[in-house]
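Alright, structures below, take your time with them.
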Structure 1
Amino acid sequence: MKIYVPHPYHDQEKVTQSNSGASLSGLNHIQALSHDCDVYVPAPEAVDYGPNLHGIRQAFETIESSRQWFARQDFDGVVMFEPKADDLAFFRHVCPAPIVIRLSCSFGRNRDFMDKVLNCYSLLRPWDALSPKSAYVAGEMGDLVFDPSHLHPITNGVNADVFATIDKLQARKEIATKPGDQRFLEMPVVGFCGRFEPGKGAYPFLRMADLNPNVLFAVIGKQFASVTHPPNVVFLGAQPYTQMPLYYNMLDVLCALSVYSYESCPSTVLEGMACGLPVVATNFAGAPELLGHSGRLIEIERFEDEPLNVTGYISPRAISDAVRDLLKSKTERVELGDKARQRALEFSWDRTAKQIIALFENLRIKRDAPACPIPMTISFAQSCDASSNLKSVAKGFNYLGSKQGPLPRIPFLGQDLPLLEGLGLHLMHYLHPNEVEAILSGLCDTRATAHKTLRKIRHLSDMLMAP
């Protein structure tokens, strides 16, 4: 299989030193896919980055030359890492291969991410797909679109060879020498890994430290602002990706307290699990499906309006109780840590790659399935009311069929239709079904009415397509 990823290959050493989540995810996707198929990425000139991983010079000067370029390459699939509607519009016109867009979150900052996703959804061909990184995100998006069959959730993975258990005492000795803080050798240590900001649970973490003065609370990550904090909180700063296994292993408990609306598959949770840590996480987004029964989940109080993209409130006392219980019982910590490690092994990057490849195989079957369409024409004619007045289009829309005369008609079936359904069927000849969905959503008073109308016209259309 040949897969094209329109994302330049970044030097592995630079990416791992930067610890950028998006760059690391892209790098891991590309490398894992190259284990099972040939992967091509854009480059100034042809170059091989490794086994099955090739840089290729693009020829996108015109639409026609782009079509010819893709025809010569004969790719089996295209993987996009971001929902960019302009890029998708281009690829669907020039590339016959299925396109899969990986989606990292649900709503995004100020919900702009969902607008980008919906724009891409409207451009999908029947054999293209959106691939959220958690079933949670697929569910959130599935509530907003008519056809959730385009959504195929596939989680990210974790490198369990890099993130593995090491001797905790040795890890603490090494960490203790860096800030010169002997408390790492004297006190239980609870960790926070990631950007230290409100949506990640920064303030509940600080309040929890207030409640547990005999526990050391370590923050590993970039600090969003200087804050007043208890003396038992230590800020260790952002660390390179290659050093993170050491920092995970010096912890007794890891806290993953995000309530951001744009997190779906928190890598911190997977990495901590792979290092054999008991994890206390919020029962929100993708964390529950990663943890399963190998950690503790804390309920949050949801906000309806999601101010500042923070979707809920976490009780510091609830977190504190869960952490304190784990610190009291080394047996439980070890048991949960072992379960977490075993569960993390199920989320390998190779598994992620194989699921993406299997998705492409299914999409290609869908694309190549034979069909025998029967031409369906819609004719439009004016009609009068009881007073011999011509019915207006606006009036026709208001009736939505119950009292409307037969404006649209399917001559082949002798079928009269409400105006909205006839218009939808007519547009299906020229636009993709998801674009028709967008039009109907704008014309109807509610999404439910639009989806009801769309369901009927898509069923009528499907009836005239014999496999």
Structure 2
Amino acid sequence: MGALRVVSAAQSRPVNSYPYAYAIISLGTYQRVWREEDVEGRGGPRIAVVGGGSYQWGPKIIQDVALNEALRGGSLVLHDIDGEALDDMYEWGTRALDVAQADLKLEKTLQLEESLRGADFVVLSISTGGLDATALDLEIPARYGVVQTVGDTVGPGGLFRGLRNIPVVVEIARAMERSCPNAVLLNLTNPLTVLTRAVTKATSIRTVGLCHELFSTLGMLSKMFVAPEEAINVRVAGVNHFIWVTDVTVHGHDVTGEAFRRISGGEAREISLSDAAGDTDPFVNTWGFRTELCRLYGYLPAAGDRHVCEFLPGYLQDEKERERLDLRMTTVDVRRERLAADRERARRMIRGDESIPTGRSREEVSDIIAAMWTGEDSVNIVNLPNAGQVRDLPLGAVVETYGALNGAGASGIVFGELPPPVAALVHPHVFNQEAIVQAGLTGDMDLALRAFSNDPLVGSGPDARKMFEEMWEVQK
């Protein structure tokens, strides 16, 4: 095996510059994806994008695959149930491939089975019920006094988003078992932990959950230490949107204490506010909440404030605390505006009124596909079933750590045990997410209610049951 390297859209680096990648766990179900004779002479891989009409993800995936030299000669199949959005992304992609002069075949289909037939990889980016369902996730709890900044991972919104998506996502994975049983599913859909776990629990499909939240933390550390991002290394673990950095090195030197002191002192917050220059966009990382938690717990949450705060609602439910920490709400109206803007921008590019971008995004989807297709080893932040990479969490539960990606598939890199202050925060959510998965797979309403009541954003009591029953009735 060659030297492992961390792969990103911007840089790559050998693993000997990555001091925390000590041990790789071989997951039993993650054996070699393809034999060399299977891929010899085939050109690039066949990649299906389920949810390929996404105006957010579609352009990034198409462009990144087109510009990845390791995937030349492959094909990209866009599938969506929204024919208009699918046509837009196909037209956008056709223009983008022309601009990039890419050796990539682009296809589209409204039929799931057709998109999956013979696929080597399947990228999943869907939202069952769309923004209309998301509105219910937020508006009903708000009437009961429950504030949610995002509502897609934990809290009442995260639970019902999971219950909506689990049967759909599992059925897609079962369709993969019929049409492309050896393919790898790369899941981008939230709630990422719950859905990735549901697929690995209910089907034989190899599944990797991918999230980009860590990148903002690496970017901030790069600015603070005036070092290129590839020189920054961290130890990080937890569950999606609730991962914690416990150690930091720069150019191989341990700077953990200094990094946490500077962040606790407000330096990251000051940099973020300076960069935002008064921008009130709720998607901006403001670093108010992460600064508070780093100061309080001695470790650094690595996802954005608007996600992390939903795991610790003591701050979120207090209006004065929300204002002090600059916790911003991602309302449905904001998301509708963002969707409309993304759609219009794509259509301007299709008409030729705006130029197609020529660079890669910061996402790692195409790099991970390339690593598994070519067999060249890489290290990326991934969500995988726990086979011991986080020793104090249940085996099988999906955890987010660094992982090794190569021709053998995906394997977790050992993190060890979460520090006690962090473990006390993460553990309850892991067990509750396991209950949500089981409820989603079995349709057990009583179990779903128990998980709902156990979430700290909800709490037990008569209002919890009333809120649950109202949400269940309108969404069932």
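Taken together, the values in this text are just the output of simple stated rules run on the coordinates, not laboratory data. Note that the coordinates shown come from a computational prediction; the quantities given were computed from them, not determined experimentally. Cβ atoms are built from the backbone, for glycine too; each structure is taken alone.
For which of 1, 2 does distance in nm of label points 7 Å out along Cα→Cβ at positions 263 and 319, calculated from the coordinates, equal 1.0?
The value was obtained from structure 1.
Looking at percent of Cα pairs over 35 Å apart, point out which structure of 1, 2 has the largest value.
By percent of Cα pairs over 35 Å apart, the leading structure of 1, 2 is 1.
For relative contact order in percent (Cα under 8 Å, 6 or more apart), which of the structures 1, 2 scores highest?
Once relative contact order in percent (Cα under 8 Å, 6 or more apart) is worked out for each structure, 2 has the highest.
Among 1, 2, considering only percent of Cα pairs over 27 Å apart, for residues 183-430 alone, which has the greatest calculated value?
1
Thinking of 1, 2, which structure, once distance in nm of label points 7 Å out along Cα→Cβ at positions 71 and 327 is computed, gives back 6.8?
Checking each candidate, the match is 1.
Just checking, which of 1, 2 has the largest value of distance in nm of label points 7 Å out along Cα→Cβ at positions 279 and 447?
By distance in nm of label points 7 Å out along Cα→Cβ at positions 279 and 447, the leading structure of 1, 2 is 2.
Could you tell me which structure in 1, 2 was used to calculate distance in nm of label points 7 Å out along Cα→Cβ at positions 271 and 351 as 1.9?
1
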